[in-house]
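Some structures are shown below for you to check.
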Structure 1
């Protein structure tokens with residue numbers, strides 16, 4: 001908890017340098033991590049009234065919700081969360097420090113982005129938002145102030161403090177977020193919440209960057225809600241007659257008041273931008289590569305790999321997505337690929353009986369990979385799942401050192417799997433003997 005007049009000199013191991021800004025949940029400072037020797041951003045919660053224990057606990061849970069939402073995400077266009085905790089009266093979250101400015105500075109400040117720069121920013125945002133949605137999270141507070149643009153031109157989506165996890169319920173109880181950039185459905189009585197809600201907000205950010213002003217002007221919240229729900233913003237074609245029509249069309253589709261008239265997904269929006277501007281394909285490849293790299297860096301299978309080795313593994317692998325219920329490999333198949341679960345979970349079936357489950361970071365296909373014998377079991381997607389697939393031919397593209405490291409971990413996993421299976425068989429035999 002922090003008052004306006006307060007600025008601590010140190011929180012835990014982090015040395016506070018200067019104030020960066022404040023939001024609804026807390027104040028953000030630039031700090032320094034002396035152990036890792038890097039700058040970080042640290043958010044301190046606003047002061048909480050401890051005289052109301054129940055409300056104080058709710059405030060803490062709301063503050064640390066950002067850790068739960070963003071802390072498990074690893075994407076180049078999403079700000080990284082490193083640490084969180086409590087020290088004395090301080091509740092804090094430690095995040096990646098972005099050397100740059102928020103997009104708000106390019107809407108109301110002195111700086112201006114060119115049309116090409118706006119397209120670059122929106123493309124990176126769409127790629128990051130696609131990743132966020134694939135994690136089952138809806139941001140629901142996308143606005144220029146919550147998107148950073150580094151001095152190197154990289155976008156970072158931040159502030160997941162009111163993010164919503166898709167648990168099958170697409171309604172929220174109250175208006176949360178910045179009304180200026182919220183979609184009509186989030187302001188209605190139903191307060192619906194879907195992925196396209198974030199797409200509308202991103203379109204509103206795009207409009208603001210191009211027009212150098214928000215969608216609407218209003219003297220009070222009631223007037224703003226009415227305009228968002230019922231009126232169309234001033235056409236970009238009039239405000240910016242120099243804009244290419246395809247840019248106007250993309251922005252206007254994001255801002256459709258009817259949900260199903262918008263882009264179906266952030267990935268579709270990113271593809272539309274890429275199709276309109278071919279130069280973005282190289283940016284997309286870089287972002288996709290960084291996303292894969294970050295995913296592997298945090299998996300237990302690769303914990304002893306160097307950064308360079310992980311890069312080689314990414315280059316020597318293929319990545320596939322499966323829907324819940326899809327059969328990934330079938331019992332009896334002859335295949336020589338090895339699989340690592342990068343997201344979701346799978347079931348192992350033998351004669352249509354579930355004999356095991358595997359989760360993110362687990363691997364399967366080791367025996368078939370080594371022996372080239374038919375698969376001994378079937379693997380089915382228990383949830384929507386993402387897999388990294390490595391074949392012997394692909395692995396040979398990596399350096400000998402990386403191959404040896406890969407096979408070492410590979411064999412360790414295989415031995416552990418066989419040992420576990422042996423223990424289970426032994427326990428079953430013991431139970432049979434006692435019965």
Structure 2
């Protein structure tokens with residue numbers, strides 16, 4: 001076992017980042033006042049690592065990993081976790097990772113390690129189990145298809161990424177998921193579920209020597225699998241502004257998303273772009289909220305750097321999202337957004353506005369980390385995507401050093417002065433009947 005990093009998060013959570021010879025990485029985060037522990041396992045595979053034949057398999061595996069193994073019957077995993085006092089057992093699939101998480105009493109950590117190591121390599125992929133879960137997955141796809149918010153999100157990603165795999169829905173496509181065969185599952189499991197593709201995060205109260213020994217017993221003898229595939233190349237810059245209009249019969253108001261390209265989470269412009277997102281929409285005194293919500297044009301307005309919020313491996317997006325009030329068009333919303341951006345560009349950022357932004361950046365470092373699982377997801381997410389658990393801390397520190405001139409510079413280069421994709425979702429005719 002190799003020690004990669006020993007540090008402390010915010011002077012409150014000492015941690016160690018270690019790696020075994022088979023490639024497994026683990027992050028052990030101490031919180032001595034908490035007699036429970038968060039257990040989080042990231043696998044470095046999400047929808048962006050799927051081939052064209054595999055769209056939806058990463059998400060399907062999120063479901064299959066709770067089924068039968070060579071040593072456990074179907075249903076035993078959930079039962080044992082519940083009998084151990086575990087809560088919050090769940091999983092999620094993103095574009096670049098799939099993660100499995102649970103909170104358990106610290107005394108039960110060794111049992112969780114046994115269960116997680118078992119399903120990493122011993123999952124049973126029988127036709128019967130696959131068919132049992134396929135119905136649930138297809139039902140989830142249909143549910144998302146019927147949701148206006150999912151239609152809008154998928155249209156945004158498809159429109160913003162002409163070639164990059166971020167354009168595909170994480171849950172995949174119904175026809176393809178319905179046609180997956182057992183060979184597809186077996187190949188995907190062999191390729192992506194192995195110790196060298198896993199990043200284990202444990203946050204809470206534990207005896208470190210005993211925990212390391214348990215991790216060694218559980219994972220140390222497992223064979224490594226294939227390395228993580230290289231990220232897909234980014235799409236070329238947008239040549240001109242594109243507008244996409246979609247309709248949904250379950251809504252009665254317009255929604256607007258203004259999409260600008262972002263340079264990637266490791267780019268030196270990201271701290272200023274992140275500060276710009278906070279400046280624009282951080283709280284009820286922010287300019288987007290004042291102009292759109294307080295003046296009665298919208299129900300909500302937000303700005304987001306997708307690279308950071310979703311912890312993306314490849315360059316992502318800067319998004320401005322607006323939900324319009326009834327009877328107010330998305331075009332009116334877009335004009336109001338541009339008024340805000342133009343005013344910041346021409347008038348600069350008032351000292352009190354920049355001070356508010358700096359205070360919110362500083363405060364968010366603490367308010368978002370109120371539980372062991374929140375700390376685990378924060379350090380673990382950056383660890384698996386960036387290879388640096390403290391990347392989020394370094395980003396926050398860099399944001400606190402950002403100047404008003406830097407914020408205005410990225411506003412002009414990425415958002416205001418660059419081609420954009422504008423997606424408008426409007427009610428269909430059926431919604432007015």
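Every number in this text was worked out from the coordinates using simple rules, so none of it is lab data. Keep in mind that what you see is a predicted model, and the values were worked out from it rather than measured. Cβ atoms are built from the backbone, for glycine too; each structure is taken alone.
List of remarks:
- Structure responsible for 10, with relative contact order in percent (Cα under 8 Å, 6 or more apart) calculated and labels 1, 2 on offer: 1
- At a computed 1.02 (Rg/Rh (Cα atoms, Kirkwood Rh)), which of 1, 2: 1
- Structure (1, 2) behind the derived value 5.2 of distance in nm of label points 7 Å out along Cα→Cβ at positions 28 and 412: 2
- Parent structure of the calculated result 3.2, given that distance in nm of label points 7 Å out along Cα→Cβ at positions 36 and 68 is the read-out and 1, 2 the choices: 2
- Per distance in nm of label points 7 Å out along Cα→Cβ at positions 140 and 364, the highest-valued of structures 1, 2: 1
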